[in-house]
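Each reported figure results from applying straightforward, stated rules to the coordinates on display, with no laboratory input. Because the structure is a prediction, the values reported are computed rather than measured. Cβ atoms are built from the backbone, for glycine too; each structure is taken alone.
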Structure I
Amino acid sequence: VDVFFCPPSGDLEYLTGTQRRKSTFGNISYTHGWISGAFFRPNHAPIFVIPRMVAEFDMPAGARGDPIIVNETDDGAAIFEKVLKDFGPISAIAVEERTRADAVLHIAKSTVAEIRNATPLTNPMRRVKSAEEIDLIVDACRVADMSMGEITRHVAGGITERELSEELDHLLHLDGSRGVSFDTAVWAMGPSTDRGANDRDRSSVIRNGSSLLFDFGAIIGGYCSDFGRTL
């Protein structure tokens, strides 16, 4: 692989330290949003190409080096193509597996390079954790443990599942988490309930005699924990 293109993602944060925006349920649409990311080559610093809105609102700590900022009135496709052509002949280019379709299509249009999935390159690197990474994961687990200990004191018959899940999200933030690693789920099951484990988005009152299940996680330094417990 001659070039690797990586949009804002866990891989980009891992490789450059550029913090990614927290996930949202809504579809955020910026002008030229598809070009946002960085190009990597062996023995060269990454080249960031970033829409102005991303640079101003989604990257509060900035990006490494001297990023190319694309304004709304710029020709984003032309700028993207110029960056690619400036690399010279490319036989193969890898893209992060969640790269926007527009970016992949423009790569195919601008080069004759074979386009490959970058996961076989990045996954082996990320799979083996350094001591620093392990410490961050331990901290994410610790925060989840602390929040679980605190929320347990609020559990009582008559409270709703939604009240507990919202309080748990608040506690995670107070204990140092950047957010939640996935949607927090708190749900009751037992003889008095008729539901499956996939039915976890209710505001039902917790009845006495039910088992209460928790599924949530914390984020520390870009690393997540996945915590599950039953009371």
Structure II
Amino acid sequence: MSVEGEYKKETEEIEKTKPETEENKLEREPEMKAIEKLSKSWKYHQIKEIEYREKAEYKTAGRPNKLAEPHQIKYQITGKIETSELAIEAEKIKAGRFILATNILDKNELSDEQVLEEYKAQQSNERGFRFLKDPLFFTSSVFVKTPERVEAIAMIMGLCLLVYNLAQRKLRQELAKFDDGIRNQVKKITNKPTMRWVFQMFQAVHLVIINGQKQMSNLTEEREKIVRYLGKSCSKYYLII
């Protein structure tokens, strides 16, 4: 979560359980200490201008005698909740740093700038792993008991990701080559669709066998165009050629 997000969340929590530090009478001294402890527990806020006022109460009504001992002492605590700008700035500076490590220590072989470039180049691959975690592509949960089976599933999922990326790359290249596009989720034409969206488009397509004859149902003109752009093997699978 970003610094701004943490600050907003803390502010909302304070508003929900805001201590009544203004015009609130507290009867016990430990509660005064609780206010100070609460202020220290916040990361981006603090209670400032805390003041404690004692108020003596007597058993008898009216003006007390000068020699009368108070029945009890009540404490009135006042203060203001303020944003700690220094804390926010310090967290922003801290959040603005990240560490990249490499086992290639020779800067002539791999400079600091190249390390950063290589790291940034992996972002597209990292985004691809969302595909592996997306519930859309799971028919059910899979449980395995041995490390070998875990490795096998990881291999299969890695191959799935490879096919996913290759198909997306192929489709985008063909659309760009022919200056063409397909509808996206909001019905706008794009030449950079995701395969996730394409898979959703094809959820309605089924193989139907009638009297021994194979047919593809719901294969619209747009879906057929996508299949053709993906190549002959894909077209053959959907009985187009």
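Observations
- Which of I, II yields 20.2 [Kirkwood radius over Cα pairs in Å, calculated]: I
- Structure responsible for 12, with relative contact order in percent (Cα under 8 Å, 6 or more apart) calculated and labels I, II on offer: II
- Origin of the derived value 14.2, 46 (Rg and Dmax of the Cα atoms in Å, for residues 17-64 alone; candidates I, II): II
- FRET efficiency 1/(1 + (r/R0)^6) of positions 1 and 57 (r between Cβ atoms, R0 = 30 Å, to 0.05) derived as 0.45 - corresponding label from I, II: I
- Here helix-only ellipticity at 222 nm (-39500 (n - 2.57) for each DSSP H run of 4 or more, over all residues; to 500) was derived from just one of the structures I, II, and that gives -10000; the source is I.
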